[in-house]
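Laboratory data are not the source of any read-out in this text; all were calculated from the coordinates shown. Computed from a prediction, not measured in an experiment: that's the story for all the values here. Cβ atoms are built from the backbone, for glycine too; each structure is taken alone.
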Structure I
Amino acid sequence: MLDIKFIVENQMLVKQGAAKKNIKIDLDKIVSLDSERKKILLDVEALRTRQNSVSKDVPKKSGDEKQELLDEMKKLKDNLKIQEQALEDIQEELDTLVLYVPNPPFDEVPEGKGEEDNVVIEKFMEPTKFDFEPKDHIELGKSLDLLELDKAAEMSGARFYYVKNDLVLLEFALIQYALSKIIPKGFSPILPPALVHEKAMIGTGFFPADKNEIYSVNPGEDDLYLIGTAEVPLCMLHYDEIIDEKKLPLRYVGFSPCFRREAGSYGKDTAGIIRVHQFDKIEMFIFAHPDKAKEEHQLIVKIEDEIVQGLKIPYQRINICGGDLGAPAAQKFDIEAWIPTQGKYREITSCSNTTDFQARRSKIRFKDSKGNKKHVYTLNGTAIAMARMFVAILENYQNKDGSVTIPEVLRPYMGGKEKIEAK
């Protein structure tokens, strides 16, 4: 969320930022409501001042003069009640509109409307080539008894899956491997809740814009939502807190199941596990001093690179364009891994600098050396999204005989096992 004062004083920046993100906002309505709010606030303050003055004079008067003051007090009370309600109503409407205003993107964010306009900034390794016809992850998953899709669809519907046997062990190996890279960089490991209240979704910027993508639990009763990423509960770890400046940055790495409705993905990736409703993910999250946020962003980028390079999976690093950025992020970088049977790169990690957008919504501040309170900056990044990492490893590490070689860095976490073979 942007500060209303910032919005009013920087209307061109806000308007251009929303346009660059291809997000529609009613800026004129926001400015008009804020102006009206200020006028009503002045009226309320004037009524309160007069009310206080009259209440002090009442005991000093008697007879008709006293009655006149008492009559005035009643009118003041009635008028104040009307104006306070008007102020409350206009504030509620204004707050709702402001929630839809996106974080303005940095100047270095490329122009563009969607993923086709994202810019490749670097590549690692050449795309994997085979001297045989490669199988896709679905066929490999079935032949090696690693994935069960049909029974999952029968039980839960489309975009669900069972993970089995050595692929389960591979997930545990990936967790240990990723944490070995992340924790030494000063990150504290967290297992967060997978269910959160609405304020957590609003605080991180997923509501109201992306509410259609989130699963709700017992609507109208529990006010709980299944998280789409550990970013949400990790941010809420310091909800409505004032952090000592000396403690910044605070770095966390969370592991959680993630749930996504994929409501806007009808017809896309309907087969396999590229786009699913449930998957496990390791997520990095940082609360940073505003002056150090870009450094912390690059730290997450470096860790993501280190993890994927260690796995020796061909990938490209992407600078996300404005139209594909989403509301909270001011800048985002993705890693896209090479998927041989699709003949293209697919997103496997994402890394965002949301500046003070989430912190302002979630009331997370720090106190500097002079005692001033300011909002922290928040940053987040994927270490490993399991389903898509499974796809990348299975397809890039497959062999002619139908087996899959286990990446060397994962073998110590799998008892030294070198291959996944049909039983």
Structure II
Amino acid sequence: MGAFLINGGYRLEGKLKVQGSKNASLPILAATILNSNKNIIKNMPDIIDISVMMSILRILGAKVLRIDDGVIVDTSNVDKWEVPEILMRKMRSSIILMGPLLAKFGRVRVSYPGGCEIGPRPIDLHLKGLAALGVEIKEGYGFITAETGKLKGNDIHLDFPSVGATENLMIAAALAEGRTVIRNAAKEPEIIDLQNFLNRMGCQIRGAGTDTIKITGCKIEDLKPVDEYSVIPDRIAAGTYLIACAATKGHVILENVISEHIEPLLAKMREMGCNINSYNDRIELTAEEPLKALENLRTLPYPGFPTDLQAPMMSLLSIAEGTSVIIETIFENRFKHAEELRRMGANIKINGNTAIITGVKKLTGAVVEAKDLRAGAALVIAGLCAEGTTVVEGISHIERGYENFDRNLQNLGARITRID
């Protein structure tokens, strides 16, 4: 699986261009199935999850070609509606393929998705919403088979503003008969990006970014190719690099970033004592003074603090002055990194969905294991600011979501090496 060898204690400094958004790219790639045409998508990150989605599209019949920082996806010959189990299990977000395949073929067969084991991420919201559009769903032996004569628009109220369910329903409803309204929809920037891409294709969707999304269904023949579309920057990757910089008391300028998308993080980092300036598509951070603890850091759906940055922030709070409290409200079982941080000398107590972190003067290098994507990034951050040598094992998790993670950190001055 490979590992990162990190010699800690070196200040991060320099400029870094942030990759395109993983969480925006995956549903956009899935949505290309709708128009049976050639689409050019730029600012697409070169990461494992994207490679898995590209492999799935090829198996379904699409032609997919990497170009510079993007991909060309031609879905004109997509003729299959079953997604191979081995690929479904590699990535949780593969469930997003249900919507486009149902819209195009009226049927789909998938297995339960895989990806990071960070507690239950029930797909019930996806299935309940698709059923409201007229889909008959059967589950058994680890597989989901869904069929519909014709998708029909409906009013859907999500019990929770799930990003994946919102995206799946948007894509499916784009070709449904009549009008669909999704209430209590997720409001993440990636939802807006998907709406913009679908509308470029010829779909009629409005309201993304609010809790009510309205979709007027159209016909496949009305859809057109998307000549060139650029995916938004990855707000989670941007946040991770900012946190890494702060942990090493560094100075970094991030390029290709939308500061509004990570304002919840910036507010907390300013509260800790970081000096942050944003202008155009750049964010500049300097962290020279001792960082202060946070009395209350609660993960919430957007525009609240993102759960995907909870683990990296725990590493930073481990060396802040005072006692911090993190409350994880989105996913269960998302404190796996805490035990690994304790191996490095962090003082962390877990009680249910709450973590209490008492800052220590320094972390000490150790051999630790990445149990999921963001936990892996958190352990790398801990290694960067720790005294001595840290080995982070299980880095295939990290490579699911971060493009050239070690090389980018090296360019900022980190002493990090990949070992196989």
Structure III
Amino acid sequence: MAVYVVKPGDTLGKIAAQYNISLPDLLKFNPGITNPNLIYVGQEITVPDTVPPTTAPPTTVPPTTRPPAASPPTGPTTTQEALRQYGTLIRTLVQNQNFEARLVDGLLYILILDETSYRIGEPVRIRLLKVNVTNRTITLHYNTGQRLELEVRDNRGRLVWRYSRNRLFIQQTGTVTIRPNSYAIYENVWDQKDNAGRQVGPGLYRLEVFNVAREVRDESVTIEFRIRERAITPTPGPVPCTGQNLIENSGFESWSGRTSPRSWSATNVRRTTDAHRGNYAVEMGDDPTRGSTLSQEFSVTPGSNNRVSFWIAEDVENARAGNFSLGVQMFFRDRNRDVVAVVPEGPYSPEAIENETYEQFTFTTGRIPGTAVTGEIIFTFTPATGNTSQVRVDDVEFRCLGL
């Protein structure tokens, strides 16, 4: 098998036609692609080991003059020189995320993590970019379908996770060709489980990524990150009914990283500048094919009636209709952490949410039980087949209306 690197304007259908195979057959070669409508520039697609058909040029008589001698490859010779020369591209791809880089034989390896510090159980999202910084095409040869090896070690150097452990790879050779000033992207996610399936503990960890191509098999790039202790917080007590907004960071202006709004618990979200008000909002469904949650727990007034409001907008991809639902729920708990009331709202379908324009939604909780001391608001984004849309959320409020 061979590898095709996605270029601007490519679609899976277009690539399939280029290699004279059907789209279903192309998807069989690429089981990691869960959404055939979602590919990105630089992504590597496994294709048949054949040359795409081309139109033969007319026969011409070659000139008799001697061709010029091939010039030696040129380009930066140190990692820092490459980082300076390709600074604009790197800033676009990295976007202020945690990264390390290394130059190896004309390829600039850029290893990116979405955070420097993770909560226990939070997915560690990994991206490796290979940028050809020379004036020549670079071809890498692989013995199997495996392109990378990933290893995570703890601060004592003990191996806790290896990507290839218990994995099967296509037993066919393959090649990857990267043209000058082009790049290839690999993505993976580590779920913080060791190779025995156990959650690892808090501490400092080191991720090392190897390119397993025959030409650079022993070369790697390394990055460090931390897994934090799980915060232990006491159950908050009741608060008086003042009418003020009880949600902290309600406008999502404060973030500890591009995927972590402060005071909120969140999965599969990212920061967006397309806000209803202020500088930022939260976008649920950073990967629109996966579920997303957004929640916050806070003190409430026992026996109170309350108003919940929020602003949402659908982020439509390429004018394609979304296929998802958005649910909102309020959970109320007593001092023993037992749920004493649930107030559901929605679920909202794409038809109920404005495209690219914020709209406010409001509901009341009714009188909550007199034993309730905390409330938790939970937004749940659930995609269905073929969804490419996301949902922006901003300016969330919870206000006591009275007893």
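Structure notes:
- Of the structures I, II, III, the one that 30.0, 107 was derived from, the read-out being Rg and Dmax of the Cα atoms in Å, for residues 36-131 alone: I
- Comparing distance in nm of label points 7 Å out along Cα→Cβ at positions 108 and 332 across structures I, II, III, the highest figure comes from III.
- Computed 96, 51, 39 for Cα extents along the principal axes in Å - originating structure among I, II, III: III
- Answer label among I, II, III for the case where helix-only ellipticity at 222 nm (-39500 (n - 2.57) for each DSSP H run of 4 or more, over all residues; to 500), calculated from the coordinates, equals -9000: II
- Source structure (of I, II, III) for Rg and Dmax of the Cα atoms in Å, for residues 148-299 alone, computed value 19.5, 63: II
- Computed 0.60 for FRET efficiency 1/(1 + (r/R0)^6) of positions 212 and 276 (r between Cβ atoms, R0 = 35 Å, to 0.05) - originating structure among I, II, III: II
- Structure (I, II, III) behind the derived value 20.2 of mean count of other Cβ atoms within 10 Å over residues 140-147: I
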